[in-house]
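Please treat every number below as a calculation from the coordinates, not as lab data. This one's a predicted model, so the numbers in the text were calculated from it and none came from an experiment. Cβ atoms are built from the backbone, for glycine too; each structure is taken alone.
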Structure I
Amino acid sequence: MNAHTELKLSDFGERLSRSDTGTVQLLEGMSKALLEPGRINLGMGAPPRPSPIPSIIKRAEIKTVHKTKHVDRHRYGRPEGWLPFLEIYARDVNEMFGCELEPEKNFAAFHGSSFTNSLILNTFTGPYRDFGLKAIINMPEYLGYQGQFLGGSENCVFSLYQKMRETGHNFFVFEPDLKKFRETLENPEIYLFVISNPNNPSTNVLTHEMLEKMVSDVVKMGKVALLDEAYGKPHPDLVYKNSSYEPILGKRVVIVNSASKCCMEGDRLSVGYSEDTEIMDVLKREITNSAFHAPKPPQALFKTLIESGDIIRIENHLREYCKRNLERAVRRFKKECKNSGSVLIHENQSSFYILMYPTDLPKEVTSHDVYKSLLADYGTIIVEGSGSFYGIPVNERSKELGYDALDLRRKCFRITVSPRPKILDQGMINVAQCLDGFYGTNA
């Protein structure tokens, strides 16, 4: 029998297997919690499935099996993806945005947007010659980015807190600090700008003019921009405000869309595209070296949905359902929470999330305390907001921002409104009662 020896991990292995990232904590915690019956899941970022979406997808699956040759769907493919899928996706992008991108040169299919973004983050940040390449990210941002910087952990990220503008009735929106953004971008170590637009967790949607200003600054300085548009156009297009925005195309700009938010999250399919063929060639070689290519069956299904027009029907149903549920959830919360006047809510502009910031809570109370109480006492799951703040802050002073950035980071949390209305109602009642308990006014 061999003697027991300590398992040794490389630096890469240590970083990739970290257990303190937002994604690991979210999925592991949620998996354990959902094993117990009766839990109300206001945490997982999965889209709802109102009727008739399940039947639309089932019909498309049957059609795909009958229409597409079995051999073609299951044999090895090209690094950039299944060409018939890329052709029809490129058609939608070109028609919607008036461009002339080529499916083979400017597009690639990936194993889901989380994998795509991880690949891009590590391609353009980390050790480089005699210094490190770093990224600048607006906060709050997608918690899935945390821990993805394998070349230098959060030291690779300069986090730029956004200004908060209250819009009335306890609603607010985040707005980028353009002056501080430009100052930070001038740092020679900054090479990558990352933004999810529409934003997760806040649902914020930047106007086309604002995004164009930021990206043009990046491009002028010869740097790279990653636009994570998992909820954007052309698919899934879950945008309710500033919906006239368009992706910003150009040299050194990469855009990523996700099929997950079209009710295909288990299929792990995303699409990256760019005018910059040099970047796309690098990403295609990385796909080849790491995984050959993205799975073909999800691409075949998505192609069927686009061809038939069913993808538009799915997106229309999702937008209508999510908007109703977002409004319903806020109404229920404000009705039930005795301290709703102290809870700021980000204006709902896209997707199916609510970002809540309970101000005036006792200083020692954090969103982790709210999470634990909701789970233990109410059987309800939310997502702590702290996972959406990481890296090295460059502007967290209250005087610059007009609010206490540290307090926001410690106390905000995200809610998903995907559950059916009656379950969502009970979930929001639970959130209201839990917060009232922390405020000390629960009946």
Structure II
Amino acid sequence: MTSNKTQDINRDFHNALYVLKNVIEGINVKITTISNPISSVSESARAYLDYHQIMAIQKSFLTRTALILNHINNVQKQLSKISNQHELIMMCSIIEKLRNEYFLLEQVYDYYVHLINTRSEFGMGPLLKGCDKIAHESLKVGLKGLGYPIPPVACHLQYGPGLHIIKHGINLWDGNKNPVAIIKIERIGFPSPRITAVIHECGHQFWHITNGLQELKNLIYSVVFKETGDKELSQKWSDWTSEIGADILALKQANFAAVIGLAEVTISNPQNMFRFIPGDPHPNMILRIMMGIETVKLGYGNGDWDIFRNTWDFLYPQELADNISKGLINDSLPIIPKLCAAICETKMECFKQKSLNDLIPWNYFSPTVIKNFLKKDASDFNMDISDLQTNPIAQLSCFRIMQMFGGRTRSSIRDQMCNWLLSLAS
């Protein structure tokens, strides 16, 4: 009887051991199918990635799969030394952890496959590649004076309002670094002049690379407190640092076009526009637009943006705001010009004792520079699209000027932007 019981235990032990080995082997086999998202998509999708994007993604996934394969190898070694039921039960938790690690890798893989596959949609591949070029140029403008390398950037289409960036260098779901800055483009706005929002997203990457957000946060707090003596208001403004920083980068490059783009993306009912939401990293939309206008005025004086401010005030009269939001706006409006000036003019350690004005002088993308690309009536470029290979940031602003002041229809602007993006991608 004892012998039979021993045989049963021995059989159960080896069966359980087999089950666990089988689970590990299943993960091991599956790893080979998600080791390279580039090779998993169609030729039409990967054709519109450049060499640097491809190499960054492939290198990253080689590292990712090597790490999990090493983990698998260690678990297999542990399993080979199992000698009793208790150790088998303990291995179940270890295998669960391994499986969860695989699922996180799979999540990163699926995200990159989706990102690349949006380039296989009919006609979209070269347009998104052109958008990559805009993002690259935006980062180059901000970072070239600091000696930082420009990370690869890839844009992709996704449903829903607004743009979003997953920054290069942050940890993704599996705990490993993101190899490419990924910018989500909203379908409704592509292609259109509102893709100036890409520059805002690049602003987030810029502050991440320069590691300057804390210094900017301290600056914003100190300016607001100096002007108002109000700690609560100073804290509110400093809590909005990440979005303010990205907005300022977009305004330094796309100036008035960035203001119009922001308004177009975010326009909503008055309650939403005025509302202050605790914990939201964005200022309320009225303050964001006012800050955009004041930043442009700081660089270029009076202009069409003053008329736009009157229009905005007419569309969103302050009496529609709730009392809390009205108080916040009234307390904030007088300090915005000085805050914009401080952010642009202060020499910062993260910029190697340079200011934003040093890195991106106002004359780089001034209204004069933009008008130099346009006919006098602002209805079109004064040169062929194929010749527009320099200064794509200024040219992007040109489309907004043509749409606002040149009498152009949205559909004609869209068609011309398609040709322009194709030219950038070539």
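Ranked on distance in nm of label points 7 Å out along Cα→Cβ at positions 254 and 294, which label among I, II comes first with the largest value? Let's see the in-between values first.
Working: I: 1.3; II: 2.2.
Top value of distance in nm of label points 7 Å out along Cα→Cβ at positions 254 and 294, among I, II, belongs to structure II.
For helix-only ellipticity at 222 nm (-39500 (n - 2.57) for each DSSP H run of 4 or more, over all residues; to 500), the calculated result is -13000, so let me know which of I, II that is.
Values: I: -13000; II: -21000.
Matching structure: I.
Out of I, II, which structure matches 23 when relative contact order in percent (Cα under 8 Å, 6 or more apart) is calculated?
Working: I: 23; II: 15.
The correct label is I.
Starting from the value 57: which structure in I, II was percent of Cα pairs over 26 Å apart calculated from? Kindly include the intermediate steps, with their values, before the conclusion.
Numbers: I: 57; II: 62.
Attributed to the structure labelled I.
Which one of I, II has distance in nm of label points 7 Å out along Cα→Cβ at positions 86 and 358, as calculated from the coordinates, equal to 4.9? Don't skip to the end; give the middle numbers.
Working: I: 4.9; II: 6.6.
Traced to structure I.
Which of I, II yields 19.1 for mean count of other Cβ atoms within 10 Å over residues 110-117, as computed? Walk me through the intermediate numbers first.
Numbers: I: 22.9; II: 19.1.
Comparing all candidates, it corresponds to II.
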